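Only the coordinates and a few stated rules stand behind these numbers; no lab work does. This is a predicted model, so every value here is computed, not measured. Cβ atoms are built from the backbone, for glycine too; each structure is taken alone.
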Structure I
Amino acid sequence: MIKLVIFDADDTLWAIDRGFASLLKPPLKRTGLDSLEDAEGKKLRLFEGVRELLNSLREKGILLSIASSNQYNPNMVEECLKTLDLDFFVYPQVNYRDKGENVKTLLSIIYENHGEKINYDEIIFVDDSEAHIFNVKNLCPGIKVLHLGSDISDVTEIKNYI
């Protein structure tokens, strides 16, 4: 049974004009239900069906988190989530470390704060980067990894793996 789904952010949950969420300049302004714009006019928009997918997973009691490689201004990923009213992800790991290490850190934090041990085979990890998929698969044996663009063509297809 899946207890946790960990998403990459850029090019997995959303698309951004020219770059990454960490390159957006505050203040962020919401421009629609699933879109925002930064101070320089760069636009970010959720991929179609993402909000509904996230709500559906939450309704099933599945925890959601983020593991995103962002070296410039990691706080902007969380600002994007807040601006889009998606600030329900548990202990987002937004930094420039190996994503496999981020998964391990996330599981430790969940255990320390909630006393819940989640095993690798109870997790789905979704990313658009083959290198990140490889890293997580090797550091977290048993985890279900889904490479967006290869294993699935659309992030909403993960519902078929729950």
Structure II
Amino acid sequence: VIDALKIIEPKITGLSFIGEDSLKSERYPIVKLEGSPNLYPLKAMGDGVNRILNFILALVNSDNGFLLIDEFENGLHYSVQEKLWEIIFEISNRLNVQVFATTHSNDTINSFARVLGKSKGFEGSLYRLDRKGDEVRTYMFPEEEIKEAAIQHINMR
């Protein structure tokens, strides 16, 4: 979890949750930063760090199941997406979790494709939905086409 959070804030060295240990009370994530004696609320670190924590906790809680991620790119700068995909690939493979993610972002698709292209033992595919009048058509891109499209900078959106 800490490694995932470090994608956005490299100074994070610890994570804890504070609050009462009651079922009805809320607990809040706090982080320790390198070089500071203080603890900081995770929400002060920005939307991206909070989004990553949500992804990782949801992934860990989806052991032997599946995880749905709606609009992967929300709150994430394009420059951190590739590293996050690497972590998602690694954890989902280890925990046997199938991940479904939606996006409108070509940056997200390209970062997914780059990670898929350099990863060994991982599987992935991309589905594009197009509306033609009242009909929705589905186009499936297998792994090899995704990898080649990323190399050739072909827009798959």
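Can you tell which of I, II yields 1.9 when distance in nm of label points 7 Å out along Cα→Cβ at positions 31 and 95 is derived from it? Walk me through the numbers on the way to the answer.
On the way: I: 3.3; II: 1.9.
For distance in nm of label points 7 Å out along Cα→Cβ at positions 31 and 95, the value 1.9 is produced by structure II.
Identify which of structures I, II gives the largest calculated value of distance in nm of label points 7 Å out along Cα→Cβ at positions 71 and 103. Before the final figure, lay out each step's value.
Details: I: 2.3; II: 1.5.
That would be structure I.
Could you tell me which structure in I, II was used to calculate volume of the Cα convex hull per residue in Å³ as 105?
I
Can you spot which of I, II the value 16 was calculated from, given it is relative contact order in percent (Cα under 8 Å, 6 or more apart)?
This figure was derived from II.
From I, II, which structure was helix-only ellipticity at 222 nm (-39500 (n - 2.57) for each DSSP H run of 4 or more, over all residues; to 500) = -11500 calculated on?
On the way: I: -8500; II: -11500.
It traces back to II.
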